[in-house]
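Several structures are given next for inspection.
Laboratory data are not the source of any read-out in this text; all were calculated from the coordinates shown. Given the structure is predicted, the values throughout are model-derived calculations rather than measurements. Cβ atoms are built from the backbone, for glycine too; each structure is taken alone.
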Structure P
């Protein structure tokens, strides 16, 4: 998403952002793919992937729905969506403002998207409307309620600062760090029959995908937050010191998944 949508890393250089998205795939794709498998995605399905990133889930879906199904992959930033299979249609689209087809898709999926938007309920309602009768929506959103910097002498104070920073970022319209917990109820509010939910909170250390994703995101974002007056330069330095410690144990953001069906 663009910076005015609150996506703090929208102006990152291509290599940095591609690497971060790659860590997101390594961290989150296995759970997403397991859930999509359980939902029964198969040949002939028409799927909409919103906020496609580097395209790992769009490619996985394209393989599952082949040979007769298709995937529409949409994102505002198309830099990383290259060499796609023939059954993927790529669109540059701002989900806040642009329209998508109504009652056109068997599956709609988004991940770590709604928390950045000024009106996530409006967008979620739009995604639900894109489902055909009987279609399925799977949304996955982070929640930082359990986030904790462990394995460092300043862990408690750093964690308290982190949660105050999350509150400031929400007030500034950058992102809602507590959005995930509200997701299941919002699916019902958008007219879907809630079928299930899942919450996973990884605890991770250096070299592991969840930790490295958190490190890449934090170290890329912190200087920008300091420039905006949301964090101090001293806290940026403390964050850099934390992520240089081999004994760090990070309780990462939870990922809340919720899936529902449109009435037939």
Structure Q
């Protein structure tokens, strides 16, 4: 994971992507079948949007969380006292074998450098028959905010990157294929649809200036004149007055650890 993308405060993340994480979290917990009595792990917890939902469902003493970003670990621990929050990446989870009934990873797998190792670790810490549940954005068409940003960027610069790349896991069937290849049973894939309303187009743009994720880091890397041109191109793709409501589609994949 590019450390620059997420070495920001929890508040900065919340302003850009946290509002979306909070919308997805209840649906992901439901997809994972989280219920009272379960012990659960939030991999790539960020500042703790999903962690908070899990706390509400099973209590803080039954929730663990980790993230490779130290500022996010600090924010999650502060926001959710009693949760076992640790500084760690998905490829090397600091918990013993078969420690959890469910392992969830929200908006993180596409940023993990070694996904094969991450999947093996998530399986290792699951009890036999335990559930893995993960979600990533459909970057190609489904996540309107990011799609419009990258379309605007590539209008101005042909060499601009794009999060809708072939390894983003956001295409139809890609999460299911990944989990199946990792050895999980009863794999299923579906979609989660959410929407968020901003005060105006300017508020949408301000989120990118927080420097979060690939879009924010790339935006801040531009010279002032290019960033201003990008701002104007991006805002031209949104309503020019009043509230702005954007929709997003995420791919959700679930599976069970084999009983062996």
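Rg and Dmax of the Cα atoms in Å, for residues 104-191 alone computed as 15.0, 51: which structure among P, Q? Let's see the in-between values first.
Working: P: 16.1, 54; Q: 15.0, 51.
The read-out comes from structure Q.
Quick check on the output: 19, 13, 7 is semi-axes √(5λ) of the Cα gyration tensor in Å, for residues 96-143 alone, derived from one of P, Q. Which one produced it?
Values: P: 19, 13, 7; Q: 24, 12, 6.
Answer for the origin of the read-out: P.
I have 17.2 for mean count of other Cβ atoms within 10 Å over residues 24-31, calculated from one of the structures P, Q. Which structure is it?
Details: P: 17.2; Q: 20.2.
Among P, Q, the structure yielding 17.2 for mean count of other Cβ atoms within 10 Å over residues 24-31 is P.
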For this session: Kindly point out which one of P, Q the value 4.5 was derived from, the read-out being distance in nm of label points 7 Å out along Cα→Cβ at positions 176 and 200.
Result: Q
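Supply the structure label, taken from P, Q, corresponding to Rg/Rh (Cα atoms, Kirkwood Rh), for residues 40-135 alone with the calculated value 0.92. It would help to have the intermediate numbers written out before the result.
Details: P: 0.94; Q: 0.92.
Of the options listed, only Q reproduces it.
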